[in-house]
Structure I
């Protein structure tokens with residue numbers, strides 16, 4: 001009986017120790033896929049409302065501006081007033097300005113140097129039991145933001161929040177029967193595993209929603 005009891009004790013200890021090891025090395029099941037990296041190169045980037053552009057006209061310094069694109073998607077330019085530029089690449093904006101000034105009779109084949117000097121911040125959203133309540137969190141597209149950093153930026157989790165139960169909601173593009181569709185997906189994240197159990201932090205996508213559940217225990 002003594003040897004049986006000793007063996008049973010070792011067996012149970014082995015299970016507990018094994019479970020402990022599994023817990024420490026555990027991972028959140030079903031992390032969201034990495035978001036596509038935003039292409040900020042001049043060749044491919046399409047400007048947005050809130051981006052700030054620097055425009056220099058080689059023919060006339062009075063046309064030079066440094067301006068943030070308005071809510072209407074426009075820039076206010078010398079001589080020709082407002083021009084809508086949102087959704088266009090830098091190359092397309094150069095062509096648009098050249099045509100606009102030519103059509104207005106100011107220049108013949110003008111040349112422009114255009115750069116994006118500041119990008120509008122992207123947003124993710126925190127709701128539920130964060131220390132600062134429901135709020136958007138800004139991040140620079142040149143830097144990105146991770147799940148853990150977003151929660152820290154929002155002030156962390158309130159004493160009533162449950163770090164083991166956080167819901168991440170994301171709109172993802174999927175191809176279904178050859179047709180691209182936007183699908184809303186949810187991921188259950190255990191934040192404590194990221195903090196203490198060597199789970200991987202991960203990057204967020206623009207407009208992700210993080211909802212921190214209340215801890216009822």
Structure II
């Protein structure tokens with residue numbers, strides 16, 4: 001993977017941080033540099049991902065352990081069919097959520113975080129995690145006002161506060177925390193700066209773009 005310059009960047013954070021939009025803008029920025037980029041997301045559109053989306057409406061039909069297993073199976077398929085082939089081809093993979101979200105959200109639901117990390121040992125370690133940070137109250141305001149949506153079963157304030165606390169406990173050196181409460185342009189500038197530093201460190205050909 002490294003010989004072909006494949007890179008994996010995961011966007012993480014509680015709901016309402018702007019992950020998806022920031023990822024898309026970074027992807028377009030990298031493509032303008034001449035990079036080959038794959039933009040993807042979890043839960044995926046596969047069979048397990050569709051089952052997970054049904055839980056957005058009602059999480060009470062499954063136990064925390066069964067819920068966790070759905071995320072693991074969805075990720076296994078996502079890694080096998082999308083992430084690993086793209087990395088092997090030397091592409092830059094940007095994923096909207098990865099296993100850190102599973103640790104944070106299913107950890108907040110009662111599963112042991114270290115056990116969740118262990119269950120994800122098949123998944124390639126990311127070269128960088130962009131962890132967007134924001135207070136739960138502000139994230140819910142964005143969900144209601146900017147999206148015009150009613151928060152789903154994964155987006156309740158008490159739950160998001162617990163999730164944010166777990167995200168804040170992660171100490172992996174490749175995690176780059178970005179304050180998502182700032183303006184969109186400021187957040188994107190910070191993300192691009194961290195990405196450029198990664199490309200320089202990896203001596204990636206896109207840095208010449």
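Readers should treat all values here as calculations from the given coordinates under stated rules, not as data from a laboratory. Remember, predicted model here, so these are calculated numbers, not experimental data. Cβ atoms are built from the backbone, for glycine too; each structure is taken alone.
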**Item:** For -0.83, -1.10 (log10 I(q)/I(0) by the Debye sum over Cα atoms at q = 0.14, 0.16 Å⁻¹, calculated) the corresponding structure among I, II
**Value:** II
**Answer label among I, II for the case where FRET efficiency 1/(1 + (r/R0)^6) of positions 83 and 195 (r between Cβ atoms, R0 = 41 Å, to 0.05), calculated from the coordinates, equals 0.25** = I
**Fill in**
Re distance in nm of label points 7 Å out along Cα→Cβ at positions 91 and 115: value 3.5 computed from one entry in I, II; matching entry is structure II
**Asked** Who wins on relative contact order in percent (Cα under 8 Å, 6 or more apart) among I, II, i.e. which is largest?
**Response** II
**Complete:** Value -14500, calculated as helix-only ellipticity at 222 nm (-39500 (n - 2.57) for each DSSP H run of 4 or more, over all residues; to 500) from one of I, II, is from structure II
